[in-house]
1. When Rg/Rh (Cα atoms, Kirkwood Rh), for residues 47-118 alone is compared over structures 1, 2, 3, which one is greatest?
2. Match the computed value 19 of relative contact order in percent (Cα under 8 Å, 6 or more apart) to one of the structures 1, 2, 3, and report its label.
Structure 1
Amino acid sequence: MDRKAHWENIYQTKLLTEVSWYQPQPSFSFELIEKYSKGKDAKIIDVGGGDSFLVDKLLEEGYTDLTVLDISAKAIERAQERLGSRADRVKWICSDISELNPTEQYDIWYDRAAFHFMTSEQDVEAYKKRLIEATCAGSILIVGTFSENGPTKCSGIEIHQYSEKDLKETFSPEFELLDLINIDHTTPFGTLQNFNFGIFRRL
């Protein structure tokens, strides 16, 4: 499957409120970043951020070093249009995460529901390679995936469910698990999606 073509089609044909991951208020995501960031100048990357409102919230709260990565140029374009002149305060990267060539190291690598689309061993290894290149000792990884009680597909694509044990094994030995939070996300359609959010520190 051509991942980029798939996601470009999603963002070209569906409104923000018509996708399952839509959140009008990204409170949970923001609270995690606020808890683990060491200041408003923390270097933060939102992996698979699309046109979510998380970057809006971070800007409103005074964060100054923000990067949003997404495979879809249309998703980034929609976010930029919404932000207007504020978009200039964000670094935007249009890339498949497995093909990223990091030029910076981030204090916080935040990923809400992108990693679980990495379903092959090759994709997982490529993702982890980029993650390691883009972080350093003390960096925080926050990764949200569908749990073993969550969906098996999203947007018509198979995903990989992750238990706490799975997440620990996947990101060791470079990262230590600090916390695991299980949470339900209510979609715009009234259904529940169960997530495991792993919070890790780079060793």
Structure 2
Amino acid sequence: MMQPVGGVGGDYYDYIPVNEHTVQVVIADVAGKGVPAALLMAATAAAVQLEVSEKRNMLEVVNRLNNGIHSVSDGNRYVTLVLADIDALSRSFRYVNCGHNPGLLFQAKTRDVVPMNSSCFSVGMFDSVTCEINGADLAAGDILVLYTDGITEAENPQGEEFGIERLSAVIRRDSSMSAEGLMDNIFQSAEHFCRGVGLNDDATVLIVKCVFDRM
């Protein structure tokens, strides 16, 4: 779910089937606001879909995106990005985080919320990027939460940010809910925290809840 602040937004999310048991999810955020950010994000979205359709691996996708964005922006505009492959057959996922907010993995067995930290610079910031693929095993009930900084940087009238700890607390509290219900509660919790001020940036949340039907 995406909630832009103005008429156009600079956030992007998608999920793209790779094969019968693997889906690739992506969330991204362009530095800046308004029409220029929205145009760059539209180009990024089209490029991601094209690269994935060519069945390139995640590092190839990131490098090709970086080359394309840097060539038109010369580092003045860049995109933070998380790209993840979720494999229901092996019950695992692999991801790259390019300067984006840490994704959060709720582990149902321990109720821990584990951050998926950035391992390289944002896409387009420099003429080349060196990133790492990280990953983890998944179990039934685990929840993957990807989001943009419009959620965690939402401020109350005192200037306090909603932050990762409050977001993690909502995930733990509402982990038994459906993915849609949890997503709605994250937005409601961030907006309630703002106490009438409202979200001050584009906000996007993407949630994957692991059910793992028998295969």
Structure 3
Amino acid sequence: MLGAMITFLEGILAEAYPTHVVLNVHGVGYHVSIPLSSYDRLPAVGTKFQLLTHLQIREDAHVLFGFASAQERDLFRLLVNHVSGIGPKTALDVLSGVSVMSFKAAVVAGDSKALSQVKGIGKKTAERIILELKDKVGVAAAWEAASASHSPAPRDLEMNDAMLALIALGYKQVDALKAVNAVAAARPGEPIPSDELLREALKRLA
């Protein structure tokens, strides 16, 4: 498959933005689009690191997409290759708006309402995602097993709900993520209801 020709890049992080990075690999700067979930896990600029990649070859360009984890790249490829009407940009929006585990749990549960809250995903697209991914051979069973044995912690689910609520209110994904993470970091270890997280995050964003 053409998209699998470059599977990772290893080099120095030259620039880092919420939507893309520039990776210096032996003096060549690679522009790589990333989801917000990967941005949150980047090392400091100037650090050497490895980024998993997916190469999309179009008539007018070769476009690289980068991911901090194999799970993110797997979900990106599943969306782009198996859900009609979803391109790389929408797939990145999905990864930016919901954790891989929460996405899988929503698909297995047939929860189109949860998926439709993600930027770029309307009600019809959410229903199509569930229809086209839930019954894929081995996917549903594997995800159900994963959901059972690696359920996201309640705190993670509350943080995700608060972030989605902020995005729904019109805040940028990167700002919503930073605000929710800041609130959670200030209260380590204790459970925080999503509505409380939302209130505290709104104060920080005000």
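1. Result for Rg/Rh (Cα atoms, Kirkwood Rh), for residues 47-118 alone over 1, 2, 3: largest is 2.
2. This figure was derived from 1.
No lab work stands behind these numbers, since they all come straight from the coordinates. Computed from a prediction, not measured in an experiment: that's the story for all the values here.
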